[in-house]
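Please go over the structures that come below.
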Structure I
Amino acid sequence: MINPSQSRVGAFLNSDKKIIRGVEKENLRSNARGEISNKSFPESLGNHHFNKFVTLDYSEPHLELVTPTFDNTHDLFEFLQQLHSYVEKRLDGDILWNYSMPPVFNKELITLPDAGITNKSKLAYLYRLGLRNRYGDKMQSTAGIHFNISFSETFIKNIGIDKNEFYLGIARNFMRLFPVALRLTGSSPVTHCSFLKGRDLHVEKLGDENCYLPKSTSLRVSRLGYYSEEQDKNFITFNSLNEYLEIMSRYMNKPNEKFSHISSTSEKYEQVNNGTIQMESELYNHIRPKAKQTNLRQYLQLQETGIDYLEIRSIDLNPFSKIGITQNDLFFWEAFIFYCAVCDSPPISSIEIESIKENIRRASEAGQECNLIAGFDQANAEIDIKELTSNFLNSMRASIKEVSSEDLYDQMFEEFENRNNHPISAQVIESTLKKGNIISFIKEHSQHISLKNNQKFHKLFEEEKAKSINNFQAHLSSDKLEFDEFIKKFREETK
């Protein structure tokens, strides 16, 4: 277990203590029968390419709800609730599926957003087509939450290190501690068997329609879910920004034999390129260093200005919350990343790489009851995950008490101690057995939330819808290049 540095805690206390956070929440869209919807992105939400609050992830039924950033969790949660309520009222009878594993697959292929007539939309379509040809629709149809977080410059300055090293240090500690977070927040141990149809995966049956791993916390995070074997071969250590950028560039530019049979030429575009990843967003890390959003793509912006925030990516939707995440979940992730920030973070060695990978595998596939490799200076001694998680919560709670007197954190820790004793993943399995199948259970927990129409938020969302339509129209006349030239230029940007 890594331990907090008192000098870093002091650096935070002597700073302005500002923490900025935001959320991106994915939901599959389901019909009333619990099947993946065949309907297109609602016109009542504007244009998904240009709406900054509501967009599409992989497919037409794969919605993504995006909040602005906030300096407190209460306002963030309120915005997300209001956005969720606004969107679900505009789905033409469909529901937002409140689970990380998808609804029933009722046809072989899911509808992808069409290519459109702009270079931006054509590139987005080609990228999605490449994902389909590489991994199939099913792997791309799991859903989760991304939690974005950054700290104040005064905190980083007080520690006395470069901002890139500060954020990379957090990323390294995140990878070390992520297995205990999976025990506490992993919520997808069961899936409808249609998700696994035609795939050679070793799971058990739970009744007639459900497949599961009995002690799993998160199928989505496991090798059965959102996983790339090709990327897993080269673990990203986050030991330096240069190393991270070099790996990303190599992944995008060096042909990968596994994907060489998929055409990437103008004769028949079936993927953006034949590298290990087509572009930055195909990098399947549990955490990503991110640069501020500009007109530059992420690789170039990271090169130019460095890391501005972190994107925590492998968070399951919580089916026991009406919107897939609770305010306590947000408090937990904020405290978790703060803890990673105030602990020293040595580079990850080649030996530690294997321990981290193994711990994440165990925690995702058997985290309700397993041992983890406890430390990397103890001859790989193993410890029960429940005991390790309890120790971690106690240490994190002590660190938070040093910097905050908010009772809300006490309430969060009490809940998460209960989760350690009775994980959410175990509760999902129990609820599935009680309802008879996972589809009935999740349908019941995906019904519309009862929020009064808030005029302030309604006006904001309607204005953004109108802007997205106007921006799309303006973009139609802005393309100056033919698509062949456009994609050639796009590929050359990372070489």
Structure II
Amino acid sequence: MTHQEALEKAELFQKEASKQAEKSYWKPKYHITAPANWINDPNGFCYFDGEYHLFYQYHPYSAEWGPMHWGHASSSDLVEWRTRPIALAPTDEYDKGGCFSGSAIEKDGKLYAMYTGHVDLDKSLGGNDRIESQCIAISEDGDTFKKVENNPVIKKVPENIGIRTEHFRDPKVWKHGDLYYVVVGVQTLEESGAVVVYKSKDLINWEFLNIMAKSTVEENLGFMWECPNFGEADGRDILIVSPQGMKPEAEKYLNVHQSGFFLGKMNYETGEFDRQTAFDIFDYGFDFYAPQIMQDEKNNRCIMISWLDMWESKMPEQKDGWCGMMSIPRILKVKDNTVYSLPAPELVKLRKSEVHHEVTTDKTVSFDDVAGDCYELNAVFDLTEANGVNLKLRVSENEETDIAYDKETNILLLDRDKSGSGIEGQRQIEVAPIDNKLSLRIFSDRSSLEIFINDGQRVLSSRVYPTEEATGIVFVPNGLMNISIDFYKI
């Protein structure tokens, strides 16, 4: 089967499957998802031909993970996204196990997608269980991609540099000066995470530069660094990795895998990244993985989108014929030697109506016009005289998702034991009020919550699966407090 035939077959199957998926109540209204079936990592986040483009890992034939294709969506404003034709399918000897994650970049008016070709091997025969190599496909119109004849353009990592050859995936490409660079996730022989970097003049012929960064077994930074990204925000270089296998530390690293960053400095002569901060994660909630960034040169900013799910989580929407969604676009800002994540300012276009309330009370309070399942809620709690507050979202007779803040400990707790179909658990973070005020900016979209604390100082994201009746919002102060609310239906 040719690549074009495989894409046409997938499109037909997707069209039929979407008839069931679009009936699902939990399907998001304003987040990126596929018309039907499984998605995971965001790929190829870029700006091309007047639009933002986001590709994603996609299995068009099932709501379960399977041989990876690249789905595709685009937007002129980061708000209204439209589904584009499926971009890549695993049809060749070097990618027959899947077109795994990668990135995209414009060159000479064409869009170059760089991805990992994955091939499964029979481990019972001895040796490795996979081959992973880096491949290129080129599009002139942003829709139709042709794989280059000399794929894979990077067959494997060099021998004798202390890196295992079978784990070699998720290329992120960028341009610096006159050269292109790509960083790829790998694993050391000691089974710790690392990234390698290559350089090229033309995106086709690549030269190994160095091991850009690596961890040691003693550091608790996992056994493999997936989905590496490199970029810049506010004059600081950022290396992003998604480590597999980090051990929990108190209330940190509780998800099966993590996603976070180092601030530092890239040396383009040696290919080494000087880590200047400890590893920190972007999101302290249940569902956030494999973020991808793009340098939005037009607006001089760094934008991030992630998979708003997590491996080995319950995914009740699978019974409805779809699975997985992306986060809202987030702007990365460097402040206080760390990275803040803020909702993209364009998202104000989603606001359909505005309600404002301000009240000083020590009693439980709710408002008839502050309720729903798709909304933006901005709340500021003045804790000068109070000991804390509970904010209950997606409330029905038997359901709620509880955000509880204790001023004495500065602990904010997200509790989803009553958040709906089959999910449970808590996540908590330590975050101090600013001038005795705690500010929350919350985006709800049917089966997701994204909670931005103190203007992006911390973020918690989670999937939730309540019934359609769970639309209540309840404020429970612990002591006398002023509560200021701006509520926008979406």
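Suppose Cα extents along the principal axes in Å, for residues 36-155 alone works out to 50, 34, 17; of I, II, which structure was it derived from? Derived from II, not from the others.
Of the structures labelled I, II, which one yields 5.7 when distance in nm of label points 7 Å out along Cα→Cβ at positions 204 and 476 is computed from its coordinates? The value was obtained from structure I.
Given a computed value of 22.4 for mean count of other Cβ atoms within 10 Å over residues 60-67, which structure among I, II does it belong to? All intermediate terms of the calculation are to be shown ahead of the outcome.
Details: I: 22.4; II: 17.5.
Only structure I yields this read-out.
A value of -14000 for helix-only ellipticity at 222 nm (-39500 (n - 2.57) for each DSSP H run of 4 or more, over all residues; to 500), calculated from one of I, II, originates in structure I. Source structure of the calculated read-out (distance in nm of label points 7 Å out along Cα→Cβ at positions 92 and 468, 4.7) within I, II: II. Calculating relative contact order in percent (Cα under 8 Å, 6 or more apart) for structures I, II picks out I as the one with the greatest value.
For which of the structures I, II does the calculation of Rg/Rh (Cα atoms, Kirkwood Rh) return 0.97? Mind showing how you got there, number by number?
Values: I: 0.94; II: 0.97.
Computing Rg/Rh (Cα atoms, Kirkwood Rh) on every structure in I, II gives 0.97 only for II.
Throughout, read-outs are computed from the coordinates displayed, never taken from laboratory work. Nothing here was measured: the structure is a model prediction, and the numbers come from that model. Cβ atoms are built from the backbone, for glycine too; each structure is taken alone.
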